[in-house]
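What follows is a set of structures for review.
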Structure 1
Amino acid sequence: MIGAIAGDIIGSVYEFNDIKTTDFPLFGPGCGFTDDSVHTVALADSILSGTDYTGKLKEYYAYYPHAGYGGMFRRWVSSPKTAPYNSFGNGSAMRVSPVGYAFSTLDEVLRQAEASAAVTHNHPEGIKGAQATAAAIFLARQGASKDEIREYVENVFAYDLSEPLESIREWYRFDETCQGTVPQAIIAFLESEDCESAVRNAVSLGGDSDTLACITGGIAQAFYGGVPKDITEKALELLDDRLRGITVTFMDRFCPGWLTA
């Protein structure tokens, strides 16, 4: 999941400042982790500790109440309510990368992706976005080709992955929905040459750049067998002790050799 966290941090300074090019400082001035990383680590902590997703999301909000959450999530997480709120926002997809790494069958990945989404994002599109992202990660780490990943996502989730980034970049604007984020993030991965170019592709679309790059980065890590050491080290440096500790523990358990990528 370090690829997702690195993507979030790299994209954080461009979320409301579209760059529309792949030529930009990788860790720009002022970059840092956002709610994407907080949610990702919360799910990783839930998996490691065997505790429920709802409790961990609320726990991590209490740790990081100013990480940049969406309004609907903030109202839910700061209330005593635990029922989901039928969201189809991209929050379900941005946090799901640990699921794609932690489970050993595609069926289990799909079940757990749905479970992790449905505690808040129980709208069919919210669940679909999480499942498509987690499935792409699982298939990538199992050695599937890009064509195989593209075909699976298109056939199972009915996302259109045919439009090239160059075309998307011309019209794409800020979109917080799964259906307006997940396909574009996957295309950014499909057109990449390595982890770094995948994240650069995602950020270059503009819009919700930290979430796009978070989703793309998680898939790219799985496909390319890790994240370059310099990017990993910088991303870890920009986390606090709590987030860094859970990230390292999760990666050590589910991604052996990750620090030597």
Structure 2
Amino acid sequence: MNIYFTRRWGLRAKLVWLFVIIKVVPLILLALVAWIGVKLLGGEIERHTGRLAEEVKQAVGEMRSGFSSAAEKALNDRAREELERLTTDTARLVADFLYSRDMDVLQAARLRPGQDQYSLFIKGRQRMIVDPGRWKLAADGKQWEPADALRTNKTNVTGSSRNKENDKEFHYRPAEKVRPTVRHPLYHEITFVGLDGQEQIKVSATNLLPNELRNVSRPENTWAKAEHYFPALKKLKPGEIYVSEVIGPYVGS
């Protein structure tokens, strides 16, 4: 049957079919192969891209965790260092203050006992302290509040500086609310006590302690009515200082 059709075809038809078989069919096969290759390449690229995305995501997560941990550690270290510096500076200031008071006690011990000498000494020992002001009970009766509002200078904070060199990262710290300070004596009183415990000279700088002369060998005559420092005073040697326990009278609420 094929031979029959082949005999009836002309030369032109044979050439056309020959051209199709030689040129078109290989092109179709090449296109099919190319399409299969592109499809395989696309799948491989998609797999590589997915794996690369997972690796990048994992790397970014590790970097984020590392940077976050490093930043957290740096902030914690900085806060700890600031707290350590603050506490150390405060302890040094307190120690310096106490050492200064020791020098005052030793200097007072060298003075000739007398009302005038003690008055000059105690008046020259003053410091500036924060004035607490007047306080009143709040309307709810559960807390205290200042009776007078704290006066502060209102300063307009602008976001730019007059100096062009300060335009980058410009910051302005407004004035803090600081209470006024007042000059206050460091010591409430200075007394000269005899060997029998009887106060012989007393100079007061405030009205906190009683002005009359008392026998401090008896605890009921002391300020807190429970102090036992007199027996230790008799054991002191020249140049020694005795510091009693920190106690105080009961203050009701």
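From which structure (1, 2) was relative contact order in percent (Cα under 8 Å, 6 or more apart) calculated, if the value obtained is 30?
1
Kindly point out which one of 1, 2 the value -16000 was derived from, the read-out being helix-only ellipticity at 222 nm (-39500 (n - 2.57) for each DSSP H run of 4 or more, over all residues; to 500).
This value belongs to structure 2.
Identify the structure, out of 1, 2, from whose coordinates distance in nm of label points 7 Å out along Cα→Cβ at positions 53 and 125 was calculated to give 7.9.
2
I have 23, 60, 17 for P(r) over Cα pairs in 10 Å bins from 0, in percent, for residues 37-92 alone, calculated from one of the structures 1, 2. Which structure is it?
1
Given 23, 20, 19 as the derived value for semi-axes √(5λ) of the Cα gyration tensor in Å, which of the supplied structures 1, 2 does it correspond to?
Label of the source structure: 1.
Compare FRET efficiency 1/(1 + (r/R0)^6) of positions 13 and 133 (r between Cβ atoms, R0 = 41 Å, to 0.05) across structures 1, 2 and report the one with the greatest value.
Structure 1 comes out on top.
Rule-based calculations on the coordinates, nothing more; no lab input. Being a predicted model, the structure only gives us computed values, none of them experimental. Cβ atoms are built from the backbone, for glycine too; each structure is taken alone.
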